[in-house]
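Values in this text are rule-based calculations from the coordinates and carry no lab data. Computed from a predicted model, the values in this text were never measured in an experiment. Cβ atoms are built from the backbone, for glycine too; each structure is taken alone.
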Structure I
Amino acid sequence: MSTVIPRGQVVLICGDSGCGKTTVTRLINGLAPHYFEGNLTGTVRVCGLSVADSPLTELSRDVGSVFQNPDSQFLALDVEGELAFGCENYEMDPSEIRRRISAAERDFRLVGLRGRSVRSLSGGQKQTLACAGVACVDPEIMVLDEPSSNLDARAIERLRGIIAMWRARGKTVVIAEHRLYWLNGLVDRVAHMTMGRVDYEMDGEEFFSMEDGRRREWGFAR
């Protein structure tokens, strides 16, 4: 089944554990096949680029990733260094980097964390910093893999606000997720996976309007 994600949509990828949600996120950001090896069949194109034929350095300009465990993607010791890291990799002008850091600190409410060690942050603060670090590079597409799995209710509400902000700015957002309730009202489309394949898609409003009984029949209790 061929799946096309139009520019500016927020898309939820859901399904049972092991169905292939994370693999899809890795195909979009290029970690598969460039880092995670395997047999790739078919074609994956992102912003006109063939994922298999494009280096990660090129793909990462278009795709930003937020992992399930933010600690696994941090490369700097302090908050400001983490915000600057991606921009420095692309050799942006220092004045532009400072402008982007200031904008991220404002948009993601990180001003009070400047100078803090990344390791000293709470789980919710780390997830926010991961999102802000991606936003500093300003890619077209944001990919999030199980972003709420280690967050409490307050941090999830903050994450919801971040995705709403990206949506308002026309970003394309792809979210692989088990915990679904917090995405009600944010998602334009839902893609359900079984055994490595997308077996059905539906409008986000239709999905979240399903009766509880029907939702449970399809394996969605929340």
Structure II
Amino acid sequence: MSQPHVVITGANRGIGFEFAKQYAEKGYKVTAVCRNNSKQLTELDVDIIEGVDVTKASDLLRLKETLADKKVDILINNAGLLHKDVLGELDAGTIRAQFEVNALAPLRVTEALLDNLSKGSKIALITSRMGSIADNGSGSRYGYRMSKAALNAAGKSLSIDLKDKGIAVAILHPGFVQTDMVNHAGDIPAETAAERLMQRIDELSMESTGEFYHSNGDPLPW
């Protein structure tokens, strides 16, 4: 049996790095995609494709060409961006940037690598419960909430469009994770979040494709 291949965006730190580390430890062939490499990533036994800005068409073309005809068993769209958008001080530029990274980029990465995916492949979109409209009890964070809601919508459509090809899509909230993105104010470390998310990806099937889950296994409302 050939070594399963996982491709991870935003793999230089946080949850993305933990994905790369833990999948490598499990014997997967790991392709770690990042804009800026990190010392900890270079110390792993993984293939690194650095200098990839997931919002740039030219970088996505290079990613596609670098992977060429390599089969991808798991594609994890993990790269994300968070700004604190407060009513009365809104910046359209930062909101737009979050849409580019959080919503458009995962869709564009997936489309760029469609030829690498085949029956049995899995796509994981690392989203947030902050993209849930029903679950919003605190307001604010406009760009992040709006972009993650858009990502959730994209994930649902992908699950429908790829069903006939036998490719399942997971829409996953990692939890409140201690990463640079939130100044390490989370409830769980990135190591635990990645471990839980990997369990959810492992459980993913064509029966559960397109559903929205917390990393602890709880279904989340749209």
Structure III
Amino acid sequence: MSEWELFLSSLGPLALAGVTVTIPLAIISFLVGLAIAVAVALMRISEHRVLSGIARAYISVIRGTPLLVQLFVIFYGMPSIGVLINPWPSAIIALSLNVGGYAAEVIRAAILSVPKGQWEAAYTVGMGRTRTLVRIILPQAARVSVPPLSNTFISLVKDTSLTALILVTELFKVAQQIASASLKFMVVYLAAALVYWVICLVLSTLQNVVESRLDRHVAR
């Protein structure tokens, strides 16, 4: 098989792994991480010092340590204390915690960007803090946070390649297997890079569409 034939024949298995493993892994981890991020962001802006301190510590640890180390701690480190977690759950836990740490600051900044007058106006009509947050503040913050959160998701798709090191058979792991069998590493890894690029290109296009639709509802 020539290098060109290997390149073309590799695209199918790599794309299949991307659609069936990489993208679902990224989506699940992002959704779980987003839920964590909202909770941490609310704790971060809380007037309760203990909650705020816990949120600060969590964000500091996540942002101050590499994702690869976090993956290894969960998959290879936890068994040493009697906690054995399979590759897929380990990947989801690590990726979700990582997303939560970074997205929490995005959401916090988006919430703080909403004018304080919105809070005061809601209070004057008898709305409590929780209802104001859910009905008034978070919907406005969501629109502001879409671009950075979209970038976070695109980065997450690429970061899933690290899960190959904890035995998750995603796109990059399949590329490693094909490269090891053919011994033509450059060709196979270029094919993997192409598939990643196409996936991110599609996601970037969808991001632009979502942002355009949201901009229609913004007063000029």
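One of I, II, III was used to calculate distance in nm of label points 7 Å out along Cα→Cβ at positions 30 and 54, giving 2.8; which? It was calculated from structure III. For which of the structures I, II, III does the calculation of mean projected area of the Cα convex hull in nm², for residues 86-205 alone return 9.4? Among I, II, III, the structure yielding 9.4 for mean projected area of the Cα convex hull in nm², for residues 86-205 alone is III. When mean count of other Cβ atoms within 10 Å over residues 38-45 is computed for each of I, II, III, the one that comes out at 19.5 is III.
Given that distance in nm of label points 7 Å out along Cα→Cβ at positions 14 and 46, derived from a single structure, equals 2.4, which label among I, II, III identifies that structure? Structure I accounts for this read-out. With distance in nm of label points 7 Å out along Cα→Cβ at positions 70 and 94 computed over the structures I, II, III, the top value is the one for II, the highest of the group. State the single structure among I, II, III that was used to calculate distance in nm of label points 7 Å out along Cα→Cβ at positions 22 and 118, giving 2.8. So the calculation was done on II. When Kirkwood radius over Cα pairs in Å is calculated for each of I, II, III, the greatest value falls to III.
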